[in-house]
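Please treat every number below as a calculation from the coordinates, not as lab data. Quantities reported herein were computed from a predicted structural model and do not represent experimental measurements. Cβ atoms are built from the backbone, for glycine too; each structure is taken alone.
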Structure P
Amino acid sequence: MGKTTVSVVLRLFWWVLMIFGGAVLCIYLDVKRHNLFFSLPFHLTSFFIGLIVTKLAFAAAATGGRELKKGRSENTPRLETDKIVTTGIYSCMRHPMLFGLTLLPLGWALLLGSPHFIFFLAPVEILTIIVMVFTLEEAECRKKFGAEYLAYKKQVPAVSLRAHCLKWLFTSKPGPSLSKRKG
């Protein structure tokens, strides 16, 4: 089995640092400065919403991950691909897993009931993920797949907010065929 690239390892490290380090920092700030952190109704509401948001994030990751496996040959590391994947949910959007995972910081913040995390750090983390996708991920795909990726990029948006694409992403149920999706 091949080695996972340094880029993927660094992104995973950054992800863990943001999620868990951010939680510790924000809870510390909440305990010292935020009365809402001690509100039971706020915690119950945010926890319930957090469960839903987190479930959506993991559903999107699972939907994208199942399809992305098709781009990995036998000796390719688990988090890598060596073939471009344009089928399934990837026919609807180029970065379905990462789009879904942008919900994870908000879901985690809501589960914790941390106002600082919900209102300040989660949005920053979401923007960080988006910037990483449009800089690192896109550049790596262009380098790895060349003209084939550039042609794919012209046909398929990075993210699609169309109802059938979102349903497909979050429920694993295929949307209508490509011929039916025009417009």
Structure Q
Amino acid sequence: MARSLLRWLLSFLCPDWHVNKVTDVPLTELWQSGIRVIFVDLDNTLTAWGSREISEPVRNWVQEAKAKGFQVVIVSNAGFRKRVAQVADALGIIGIATASKPRRFVFRRYLEWKGLTVQQAVMIGDQIFTDILAAKRAGMKAILVDPLTERKFITGRIQRPLELLTLKLLRRMKMLP
């Protein structure tokens, strides 16, 4: 009973896929599975933490996603709306700052606005306790990417070790794909 409860709780933290970087996300496979909107985190997923610089591979990946018909939306907890907007504008996509992940509100509102369902959406991010948990709470698919850089602030020193421990537990329980 305790083990099944643990599995159930961990299912909210377990990504559907785990890839090294956002550019490794298989766009054709997502499209074929019915995904139409890609929510993606900004810091440590699309750009280095706190940066406005977008690498050429990331630019190309976003352009390819848009060319395939995906809606690509930055969903960031970053409070700097100007930076989120600058990166989104540079990529020709929508950017949402101060999203308060793991809350589901931003996702639900966007999907309702566009007439899409949670089954048509995926969240890509580098953090289990914000990005992946938000997606799972909303009923969406979730893709975990390895962080582009180490964060230097307090949550990075606390959260990353907990995430690594969670990943180890997910692997041990054979829950991680």
Structure R
Amino acid sequence: MSFRYEIRLSGSGGQGLILMGKVLAEAAAIYEDRNATQSQSYGPEARGGASKSEVIISDEEIDFPKAGALDLLLAFTQEACDKYSVDLKPEGLLLVDSEFVSKLPPLARNVTSLPLQELARTRAGSPQMANILALGVIVELANFVSRESVESAIRARVPRGTEDRNLAAFRAGIDALKEVRR
């Protein structure tokens, strides 16, 4: 049986969703030798407008780069959750920032709700690290790509000089999910 995993990372412009998508796609394609696509869409506003990044990872060829049956949805905002949860598979995973998403879709079964920006502020030193912290939560939650592959992709993708800080945020996300699961 072939492997295919569809991810949508959604929220507002400026939250680092596109970087997250690129890191996940690179982790799968470069470090795990799978096929991966990454696409992005954002409103005309540079910051604050609707934004999403989609990643498809597969063992087979990917003939269309847009996600339509989501295995995982990250929603940083209520607007993103409302708009994109309709594409979530019944068994799909929904990760939301509990500070900004209070109304969950009625059919969502596998929901993880964490204060992602607050965790980034307290554990990684800045709410702007919420994207990389959420990446740690996602990798620990879904296990579709290895932690080591994502760490290698983070080192390759983030701005030079910020690698250690981003890796610390990624690991803080892993730790935060482990604490919640205890």
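Of note:
- At a computed 13.1 (mean count of other Cβ atoms within 10 Å over residues 50-57), which of P, Q, R: Q
- Among P, Q, R, structure where distance in nm of label points 7 Å out along Cα→Cβ at positions 90 and 122 as derived comes to 2.4: Q
- Structures compared: P, Q, R; top value of Cα Rg over 2.2 N^0.38 Å, i.e. the largest, recorded for P.
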